[in-house]
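Input: structures, listed below.
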Structure P
């Protein structure tokens, strides 16, 4: 397939679950991104919020909306994202990842908030099939990147691959009362370093993020929100254009930076 005809691969900095109830520059930018790429046949989402021992993929026809959080307003628990599933895509994912054993999950998971809080803004009609891929907690960063590499052919099969997490995600040090506070210097340095590695197509720098020492330790105190970016970088082709947006840090230590890799350009409005 010509690179111009290939679907892009996207990483969304999803922030707090409350973004599902918001109407702001970030949520509108997600709708803009979705509106400026070809409608996919289905979506494969790698969310920060499905960690497993081994690898699994949702394979039910009607994945439930999972409210995988605690003390939030009832309005957030009332959100539903009734997109259909796609068992055939789940089976295709399992084939691509062989010889890695992949569990076809028909009952234990669904669409968690890392997925639906983004998709309810990007594709609010919930009429595109969605499949989630779990992240094996035993894998190294290089292992997560390699899974993304093996998923890359899906881009030529009208499947939109998305990762959803945060490059910088330190909830303990967030200034919860002030989203516009200046980023911590370590958070800005780390976000800039990873952004630069993506812009220069040097994924080894992003895979080896821990080598950044204290900046990495503070920005990625646990790797679950960072790992989805590695799947996206793994699914990249060398001739992909790169775009960033939104591209800022909120609350001092929560990066909302999103990445689009592909030949279809857009400008955020």
Structure Q
């Protein structure tokens, strides 16, 4: 098939949103200790840090901030900050991690923060208040940060003679199918790929050449500026929920930017939106 600048237009109502699966956008298990891509900020007395260890919760490598009865009673504020996480094109994002608590009644602050300015300022996402000891799971909704290109999660520990807090299996996930567009070279073949969708669903791809929206619809945001059109192909997702299509880019596409989003019709009849993405045709 060939793709040229479109003349046909479809209504925004071609898409609707319903979401259940979780696809991983960021995953850190700390298998090699504290990665070099993570940073540490000592905002109080710079005498201790987040260190590598082994999690009693998972039995695998983790990072932890220890209690301070043997290290003096200076007040520590130590923040472990992730590398940037690109959430461009997504509208639904979630955070999770495994934690382990020791001496919770001595806790000052155990908090998960989010930064959108490179780690300069932080906004609380989750504050631990439980009084139990042992393993637990933190889950938090990050939809407020969906669509942003540089999102960092951080673990803020405050305390003097305080508790021990251990972190493992940090994940940022989305319930949306994940779309990518590659090979956008004029005279070549562009490939639209979706992973993490619903097995046996019908998958369609929509394209705009005028902009990324987003525009509201009765079913959620679309990352497409009207007019937009649906590629002349429908695929069936495989047993893993993956699907793809490829189209030849003719000379009329040179210099445009392809803005695109996919939708899947699941066997129950619901329609689920992917993220949106874009790529210039060179």
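Each reported figure results from applying straightforward, stated rules to the coordinates on display, with no laboratory input. Note that this is a predicted model, so its numbers are computed, not measured. Cβ atoms are built from the backbone, for glycine too; each structure is taken alone.
For this structure, a couple of remarks:
- Looking at distance in nm of label points 7 Å out along Cα→Cβ at positions 28 and 188 for structures P, Q, the greatest value goes to Q.
- Structure responsible for 19.5, with mean count of other Cβ atoms within 10 Å over residues 52-59 calculated and labels P, Q on offer: P
- Among candidates P, Q, the computation of P(r) over Cα pairs in 10 Å bins from 0, in percent, for residues 124-203 alone that gave 12, 33, 32, 21, 1 used structure P.
- Origin of the derived value 32 (relative contact order in percent (Cα under 8 Å, 6 or more apart); candidates P, Q): P
- Read-out Rg and Dmax of the Cα atoms in Å, computed value 22.6, 73, structure in P, Q: Q
- Among P, Q, which structure scores highest (criterion: distance in nm of label points 7 Å out along Cα→Cβ at positions 148 and 180): P
- Of the structures P, Q, the one that 0 was derived from, the read-out being helix-only ellipticity at 222 nm (-39500 (n - 2.57) for each DSSP H run of 4 or more, over all residues; to 500): Q
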